[in-house]
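K.L.:
Take a look at the structures below.
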Structure I
């Protein structure tokens, strides 16, 4: 039996169970993540070190194997029979090989299909500035950003460049021209690729993830010079995201970055995927719009007051995470228990739900 055939039923199980992730780890049966919960495939044998190594190596080409053995971990994309695409991380743990495969839909769903607020379409229509989608790992940031890019693709005659590690969603150019660049394959790094957009007649740049000060600084500068810059951060909310960007820089540069953010920020969407009553997941979103009050708070380094601005500007379209969670509870889409679990301020949420 070939290695491909041996593991083919694992990929088929991912599709059958509508899973979001597949985990391969020594001492455990292959495990899926379905609606946020880990579900072991108990019909499959517990994975031995030889099994996990065989699985990992079957996903890699010769160049990737060499890089993986040198660096001990590797991110890449993998397509199974043109049926399902994965974002893959392979790694070592306790001397053994393991892997985590995140399913990437071959179909890019629209903002409406994702049940995301219509204001994201307004963010996508802005000609220049800086827009962020933030939240914990595994809560749909890349999917939301792909929907924003595809909205631009179908509505604007622009040149879009994506910089990703690895490329996840595959776009088909419509009104826009879309060029997708993968770190390690098409460019040496996020920062270098982002600097190159100034010579590539780009209107919109999507950065898969901002990981360092160089990338963040170049992204903010690009937003200042007439580009729409879209990206993600692994942060919990809008205020924390702004703090994270500023704190990434040495103290002597923080004043400059605050001024740049104050002038370029369009908005920040923080999202969670919450288990829906009856099955599936539903997004809960915090929305920050960079109005004059927000820009002043950023410039004056009063980031801690941004939560209050969100709470008091509902009429402008801003929404706190707790209000979004409370709305989902009232509509019967999520349970009170899950709302409290995902809230950053459960006491405030309980007060909201009593009103």
Structure II
């Protein structure tokens, strides 16, 4: 994984507030054909109906890598023949982030988190969180967040971001979220830094934004969410975005899902057992060692490798998923592997 090594300045409160208010306003106007409403609600629901007339690019867990977004937008995919930003401008593709926009992963991020934690422990003073390490870490997180928000505002019918478990920058314990940690006490530390640097109002705006995010997406023969569905979920339950369903789509560890949860969820979403049998569900969340890992009888495709700048290209009516590695030094991506989507065709 390419490490974000430069000291990162964090954005002003004014810039954050402006971006958050803008994306919240834009989200209200998203068409019900793209984000269906729950009965009796005017608020966009938790399901994204991806446009079927154009390809879609899936981006697994971003984890505070704003340079990844910059390089991705300049990438010329073979099927598009122009930089991604241009294809979005011309309404020729969709872009779907699978969540976990903030909080770095990998060796360099672990060093930042642990050094910041040690400083707090040594000082026995919470204000020690305002350290160069945390400024760099949270600067990268907020930069990545602002880049995603800008795309959501500019292309509300083509760019979507699902909610992940790390999309909880105030370390809340409601609406399907839980406090979390990995290398140190990232959830608590990030929330404390945010409150001390910006105050409570920005934290509340970020929380409103996080709670506005959808939790699953559906294309012609595939679905996607941050994590593997923990249980069989109905289309209406996903749209309603109740806390239990949010938790079931952002927190599931390997081996935690109920047997048949992927197949049953797709059957409910597609409204057809036959369509579901030949479809797949993409997820991030749990790291894989190669380009992908298959679970749930080959119907779940996990695509998050924190050491790669990897995306998945799905053409219109795709019969395969093309995996690409995004390059920082040139516009042409490296095609790494293709995966036949239909689990039954794979077995032949």
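Bear in mind these aren't lab numbers, they're just calculated from the coordinates by the rules spelled out. Everything numeric in this text was worked out from a predicted model, so none of it was measured. Cβ atoms are built from the backbone, for glycine too; each structure is taken alone.
K.L.:
Of structures I, II, which gives 3.8 when distance in nm of label points 7 Å out along Cα→Cβ at positions 9 and 193 is computed from the coordinates?
P.N.:
Checking each candidate, the match is I.
K.L.:
Quick check: 21 is what I get for relative contact order in percent (Cα under 8 Å, 6 or more apart), calculated from one of I, II. Which structure matches?
P.N.:
Derived from the structure labelled II.
K.L.:
Cα extents along the principal axes in Å computed as 61, 48, 38: which structure among I, II?
P.N.:
II
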